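Participant: Below are structures written as structure tokens.
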Structure I
Amino acid sequence: MKRFIVTIMAVLIITATLAAQEITGLQIIENVYNRPTGQDQEGDLTMSLINSRGDERVREIKQFLKDFGDMEKKIMFFKSPADVRNTSFMNWSYDSEEKDDDQWIYLPALKKVKRISSDSKSDYFMGSDFTYDDLGDRHPSSDTHKLLREETIDGENCYVVESIPKEEEYMYSKTITWIIKDKWIGKKKEFYDEDEDLLKTLTVKEVEKIKDYFVITYSEMHNTQKDHKTKMVLKNVSIDSGISDNKFTERMMKRGM
């Protein structure tokens, strides 16, 4: 669900133009950021948390996303198990490079919507291997990007791009992303900690084409330092179904789906 203003035709034109010249790391990341994914999207998300002993905790989530032109909104409602049921999370990502994502979480035990502060963006989300910041939509201008090389992974031709944050105190010292050339989707992404040691790796296992849009339906984040994994499986995906603007409010977070 990136910026709907960029049409499929525009991306095809950009792709053809860049193919005739040397592409830069920034241009590659911008193509990923601007990849069309529809006006709105909803689906059933299964989040599986797996520790080093192989013990697994499964969480069922209903997810909604919508493009509002100058921003994208996402809301997630936890359906099970009982200890997280009725918890909800909302993220607003802005086109403007000067605005950080706004995020909120609703904890039913407190009956209160809490805004996620910038200092808390490095915290891990609901026991998973994704930080709150990972769930947002990082603007390409936030990092310095360098095309390192080209590689093939699982039969997919990829650009390999190193991204170094411009913000000195950012939680990652750098990331390295393998981006599928003809889909502008990250196939693999490595996250490095403040000491420049590998912290975790995100791997996209499955991508489906739905209504002419490429949708990530199965991904896995592996924290190599803790030997902990989070699997995300998206099913029953519906695109351009006409989700109401009112779905993405603090009132809806408290009310539920």
Structure II
Amino acid sequence: MKTATYEKLSAIVREKGAGFILLLDPDRLALDQIAETVQRAEENGVDALFIGGTLLLSRSFDDFVRLTREAAGELPIILFPGSVFQVSKYADAILYLSVISGRNPAYLIDNQVLAAPIVWQYQIEAISCGYLLVESGQMTSAEFMSNSRPLPRHKPELALAHSLAAQYLGFKILYLEAGSGAQLSVPEEMIMAISKTISIPVIVGGGIRSPESAQKKVEAGASFVVVGNHFEKRDNFTKIREFARAIHYKKSD
């Protein structure tokens, strides 16, 4: 079983305190914009790239991943799939997600079974991930498509119980997700309750629109902060280095 990418992620946390992950959505980034986007990300402190989206309207997912891999240099390329159709042999790894906040069997295990032979054939490193949708003030695409209710944002004890279950079930990483373009991000109180109790890394994403917000997630205990939708507006990309500095604020000299 390959573990090189997971070990790279672990090294990022050891060296920088927390990691900055940029999410690229193939439905929102044109193929001819990939090289420039990835280069700017690498030059400005991004530690890894996620590729994926809730839907897949683009006809060229495999080309998208291939071009990203060619442009990314040493940056890990990790699939963050919204469906079994978002698997590519050009990726370094895949978040092998189970939506454990919901009770829809299709996203707990059904789709995972369908994807398993493809992941095995492509020999992609699979990083098992317990995925928790968190209430964000409005219905997100992830909530709608997974047909599952998010965890109440004012109930950190519920999120903690699910997180402990993820750890006991053997997941290697936990993802707290408010959803792409979420109105409200995951509460720091929830992140803190979870991160101080479980021993696996915690990814936090959704609704993070400022370096200050990103740093608060790290201060609360996030191992990785994911930003995607915010940087789809090209003017916001000028602040990507500020996000990196905020997330890496605990970096050892």
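Since every read-out is calculated from the coordinates, none of them should be taken as a lab result. Only a predicted model underlies this, so the values are computations on that prediction, with no experimental measurement involved. Cβ atoms are built from the backbone, for glycine too; each structure is taken alone.
Participant: As an exercise: log10 I(q)/I(0) by the Debye sum over Cα atoms at q = 0.13, 0.16, 0.20 Å⁻¹, for residues 70-157 alone, calculated from one structure in I, II, equals -0.49, -0.69, -0.94. Which structure is it?
Facilitator: Matching structure: II.
Participant: Thinking of I, II, which structure, once helix-only ellipticity at 222 nm (-39500 (n - 2.57) for each DSSP H run of 4 or more, over all residues; to 500) is computed, gives back -10500?
Facilitator: Derived from II, not from the others.
Participant: Assign the value 0.10, calculated as FRET efficiency 1/(1 + (r/R0)^6) of positions 110 and 150 (r between Cβ atoms, R0 = 35 Å, to 0.05), to the correct structure from I, II.
Facilitator: Going through each structure in turn, the value belongs to I.
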